[in-house]
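Engineer: The data blocks that follow each hold one structure.
Just so it is clear, none of the values below were taken in a lab; they were calculated from the coordinates. If you're wondering where the values come from, they're calculated on a predicted model, not measured in any experiment. Cβ atoms are built from the backbone, for glycine too; each structure is taken alone.
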Structure 1
């Protein structure tokens, strides 16, 4: 089975690499110290603090493995800085919604998506609807509340 590729902007990949570095250099050591303190306080049998620390260690190690895999299979979005004509991965898109209010989204890969920060996945309904469109295009997206109409006003 082919390995999944993870799409990132250069900034998104750098953020992931920084998290991995922090987990390896800081969190591993912190968790090891927690485990050692818990052992010294009451051994390992029926020791809730020890169990909590071991669970935290498992989480940290699991996250490290996940990040290593994502970085190993990362595909970085390289965009030329010329004025883009169409929405593509890595685009910053300004839209006007039905109320006339502007909305700004960055189109990123699913591993980097964070809707609260305006970073939407190319795999999301909005992301899919925007890809390939140009300034002035109107897109209609079906959402639970009905049909959302957006007009693209700017692409960076």
Structure 2
């Protein structure tokens, strides 16, 4: 991956590389503003999700205590624990993804404002991390869905 990254670096004094135009700077500034907005909204939603998860666990525990020792209640008690763990992991993953999105936006805005090459490179590195983690999470979610579907099919076939 680093080999591909190094192919596009511009040597000082070499005019055959990429050139930054006014339109590119405008698009980067606009992209950074939208990325900042989306990252903040994503972090707020993740925070609300953590709060709701914190209230959901005690509420589910109380509901299971009221249900007694029935077989269905025991099944929901076990499923509730797994759902809570998965929801917590998904929320943490959302926070990490939005953190890298936020870092991209902040570094890009600073790079354009102060003409800072290091911040510019840092912003694109954070965007690369953002997409890498998003891709890994997407693959993970697909695998989890397939596993859940298989478990449900086996469970339904046993009835």
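Engineer: Quick check on the output: -12500 is helix-only ellipticity at 222 nm (-39500 (n - 2.57) for each DSSP H run of 4 or more, over all residues; to 500), derived from one of 1, 2. Which one produced it?
Structural biologist: Working through the options, I get structure 1.
Engineer: Shifting gears a bit: With distance in nm of label points 7 Å out along Cα→Cβ at positions 84 and 116 coming out at 4.3, pick the structure among 1, 2 it was computed from.
Structural biologist: Considering all the candidates, the number was obtained from 2.
Engineer: I have 13.4 for mean count of other Cβ atoms within 10 Å over residues 20-27, calculated from one of the structures 1, 2. Which structure is it?
Structural biologist: 1
Engineer: As an exercise: distance in nm of label points 7 Å out along Cα→Cβ at positions 68 and 100, calculated from one structure in 1, 2, equals 5.1. Which structure is it?
Structural biologist: Of the options listed, only 2 reproduces it.
Engineer: Once FRET efficiency 1/(1 + (r/R0)^6) of positions 60 and 92 (r between Cβ atoms, R0 = 30 Å, to 0.05) is calculated for every structure in 1, 2, which label goes with the largest value?
Structural biologist: 2
Engineer: Right, next: Work out which structure the value 0.40 belongs to, where FRET efficiency 1/(1 + (r/R0)^6) of positions 36 and 140 (r between Cβ atoms, R0 = 25 Å, to 0.05) was derived from one of 1, 2.
Structural biologist: Among 1, 2, the structure yielding 0.40 for FRET efficiency 1/(1 + (r/R0)^6) of positions 36 and 140 (r between Cβ atoms, R0 = 25 Å, to 0.05) is 2.
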